[in-house]
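Got some structures for you, see below.
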Structure I
Amino acid sequence: MLVPFQKTTFIMSVAKLIQLPDDEGCEIAFAGRSNAGKSTALNAITGVKNLARTSKTPGRTQTINLFKITDEIRLVDLPGYGYAQVPLAMKKEWDKLLSQYLQNRESLRGLCLVMDSRHPLKDFDIHILDWAVSANLPTHILLSKADKLTKLEKIKLEQFLKNNIIDPSGLITYQLFSALKNIGIVEARKKICEWV
């Protein structure tokens, strides 16, 4: 299916799952550690500048933000996790929100997990991958900021991922990505098109 990414518009921000739109159509979620480049990836993939707010301050995405491509297809920007400077109680709320969304949302077709290619597979990344596998959810890892890696570092990264991603079901895929250098944008769009 051809997806008109450039038509993407912001719909709403929600703090609770009950506030989400009706659980129908197709949703593709974006998750990632604070400062991994999640908002930048969303802007690059849609081709809509400033669609998702980017910030130099990690953890700015503190709600679930929804974007409409068509009446049937939505992109979902999940709260950034990791080292965001927020109280522990709020982090626990985010964890709960993420877990419930990923495991219970019927319209969820796939997850784009954004990781900084220089710091892949941190504890919470692995936690999210475990959720995804247990929920039988296809997950595509975007290894962001790939333009900062040397050729040798890319080879080492590939080997590291092969050795450390446990995925007997074959649901997890990954690719290098850089919004700055336009690396992997077409590939990421193709993956989303497959899911919808």
Structure II
Amino acid sequence: MKYYPKVKKFVKESFAKSGKFGDELRHFWRTAYWMKKLYPKADEAMLIAAVAHDLERAYRKVTPRGYIESKAGFIHRPTIMYHCRTGAKIVGDYLKEQGAPATMIRKVMMMIRGHEFGGNKWQNLLKDSDSISYFDGHYKKFLRKWIDVSSSDRVRKKFDWMYGRITSPQAKRFAKPMYKQSIKYLNKSYKTL
């Protein structure tokens, strides 16, 4: 694996430079972990897509307006599509600078572009790995960030969406107990306010 360690370092440095979301690095590494768990034959492009799928956040200038104002909240489609397309471009440009093969770049970009809604089997695999990783501890960080500015219903919709979008029965089995725990944590957190 020639490019995976470089991309991992690039992701880490990008978030360190941005000064935000640095506590989410575990989520990226765990997304790669879950991808390998769901698909042991994952190639380098797939693992790169896993660790870099949310790289757009490191380059985000402001909180997307749709998150706060839209009835869709955290599931505001235009915001999510921007996140996917922009992240794919950032990672693709970086891989091109590193001299990565065009086929690898295309696969990584395709996977990142579809990591929120899925589409083909590779995009669905990344989406499922992302969702499991989200419930593998990341949901607590999400809740702490938004608890003072968002309703419990809106956060619950995000949790439900992250679980409901999982395509693979195997991924659902891994995620289900974590999802249930996240709902308990959500209910407990909002009760203590």
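Bear in mind these aren't lab numbers, they're just calculated from the coordinates by the rules spelled out. This is a predicted model, so every value here is computed, not measured. Cβ atoms are built from the backbone, for glycine too; each structure is taken alone.
Listing for the model above:
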quantity: Structure from which -22500 was derived, helix-only ellipticity at 222 nm (-39500 (n - 2.57) for each DSSP H run of 4 or more, over all residues; to 500), options I, II; calculated: II
quantity: Structure (I, II) behind the derived value 0.80 of FRET efficiency 1/(1 + (r/R0)^6) of positions 42 and 154 (r between Cβ atoms, R0 = 30 Å, to 0.05); calculated: I
quantity: Comparison of I, II - label where mean count of other Cβ atoms within 10 Å over residues 34-41 is highest; calculated: I
